[in-house]
1. Which of I, II yields -17000 for helix-only ellipticity at 222 nm (-39500 (n - 2.57) for each DSSP H run of 4 or more, over all residues; to 500), as computed?
2. Between structures I, II, where is mean count of other Cβ atoms within 10 Å over residues 42-49 highest?
3. Just checking, which of I, II has the largest value of relative contact order in percent (Cα under 8 Å, 6 or more apart)?
4. One of I, II was used to compute Cα extents along the principal axes in Å, and the result was 49, 45, 36. Which label is that?
5. Once distance in nm of label points 7 Å out along Cα→Cβ at positions 34 and 162 is calculated for all of I, II, which comes out largest?
6. Taking volume of the Cα convex hull per residue in Å³, for residues 130-177 alone for each of I, II, which is largest?
Structure I
Amino acid sequence: MGLWDERYSVAEYVYGTAPNRWLEAEAHRIRPGGRVLSLGEGEGRNAVWLAEQGFDVTAVDASAVGLEKARRLAESRGVELRTVQSDVTTWRPDPASYDGLVLIYLHLPPAARAAVHAAAEAALRPGGVLILEAFNPRQLSFSSGGPRQVDMLYDAATIRADFPGVDWEVLEEAEVELVEGTFHAGRAAVLRGVGRAGAPGRVGTAA
């Protein structure tokens with residue numbers, strides 16, 4: 001059993017069942033009823049909430065255990081959820097096929113990060129919305145969750161470089177209080193952003 005299957009194998013939802021607060025605050029920017037892709041979705045808290053808001057959601061994660069819990073959560077809430085079990089470092093979405101892209105605490109090793117982010121950006125339709133929250137390097141001073149390797153934590157310059165076609169309405173570092181189950185709890189240093197994809201081939205500007 002892999003790390004994530006093992007983590008998700010307990011009865012509880014280890015990151016809770018409520019959506020990430022940044023996502024909850026910013027999801028209104030996505031076209032109503034649009035197609036949304038959530039990468040590294042885990043147990044489904046964000047994808048199921050998005051489906052409850054009327055979006056057509058695809059949740060991608062490598063963990064079969066996590067996605068089974070996501071499907072159970074969706075069923076309990078009475079919504080439809082499309083799930084794809086795949087390693088996000090090798091899975092590639094169809095280009096220009098989503099109105100929204102959700103990257104909530106998807107931390108990737110440097111060797112894979114840029115390629116995954118490039119494919120994710122390409123999956124957005126022009127005008128599609130990217131919503132991101134992740135730990136920034138200052139998180140190493142906190143014990144509220146996340147990788148302990150600095151090269152798996154994100155700063156604004158890295159994210160701007162990875163998403164050159166996104167116009168960022170917000171891209172900022174902040175300190176927040178996480179209340180997201182067992183593994184995200186307490187004061188945290190995060191990078192959060194919301195941006196919009198430009199026309200194909202257009203280079204975005206940073207906010």
Structure II
Amino acid sequence: MIAYLHGILQTKNTEQIIIDIHGIGYQVCVPLSTFYKLPETGAEVKLLIHTSIREESWQLFGFWSLEEKELFELLLGVTKIGPKLARNILSHISTEELKSAILSQNVTRMNAIPGIGEKTARRLILELKDKISAKAKADAIISTSSSDSPPASSHSEEDVQNDAVAALINLGYNRLISERAINQILHRETNLSIEELIKKALNRLAG
């Protein structure tokens with residue numbers, strides 16, 4: 001799976017761009033939020049990539065920031081939201097405003113996005129409100145933990161495991177479910193930071 005592309009911006013328009021990497025041109029679809037941050041053609045560019053695989057085609061979607069990419073992937077998890085509509089949403093509303101509109105259940109603002117009717121706006125709010133709220137709380141906990149704690153290298157794996165379980169409990173999950181999610185991740189992966197462990201656990205618990 002492609003995590004990012006780093007090369008020369010060969011061509012760009014509001015629909016898609018081409019990044020040249022050692023003589024191979026990668027066609028990448030981008031939202032307007034990313035397009036407006038691109039350098040001039042001929043300059044180096046690095047974008048985070050989401051790969052959409054369908055029976056008839058593969059498409060690459062590029063993002064300037066991790067926040068954009070994560071929101072795009074959250075949108076794809078909503079019923080009847082495909083990659084084109086998800087890109088369209090990010091093209092017409094900033095990431096902060098989108099999260100705010102969902103958390104405040106602002107149907108009117110969501111409905112103002114081209115291609116989003118009232119029914120779809122309500123579905124977006126219903127399916128994403130809890131996920132965005134949980135992620136915001138987790139980011140706050142991670143930020144506090146990172147600023148108050150000694151370097152990660154001084155923590156044992158048991159410390160990281162216990163801190164991650166405590167963070168999930170603070171987010172409203174019960175201890176048994178939290179411990180099970182953390183243990184399942186650590187059974188497959190080791191040497192994870194508390195930030196990585198919490199994010200992976202939230203993804204697992206969100207389904």
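1. That value comes from structure II.
2. Answer by largest value of mean count of other Cβ atoms within 10 Å over residues 42-49: I.
3. Structure I gives the largest value of relative contact order in percent (Cα under 8 Å, 6 or more apart) among I, II.
4. II
5. II
6. Comparing I, II, the top value of volume of the Cα convex hull per residue in Å³, for residues 130-177 alone belongs to I.
The numbers here are math on the coordinates, done by the rules we state, and not lab data. Since the model is a prediction, treat every value here as computed from it, not as a measurement. Cβ atoms are built from the backbone, for glycine too; each structure is taken alone.
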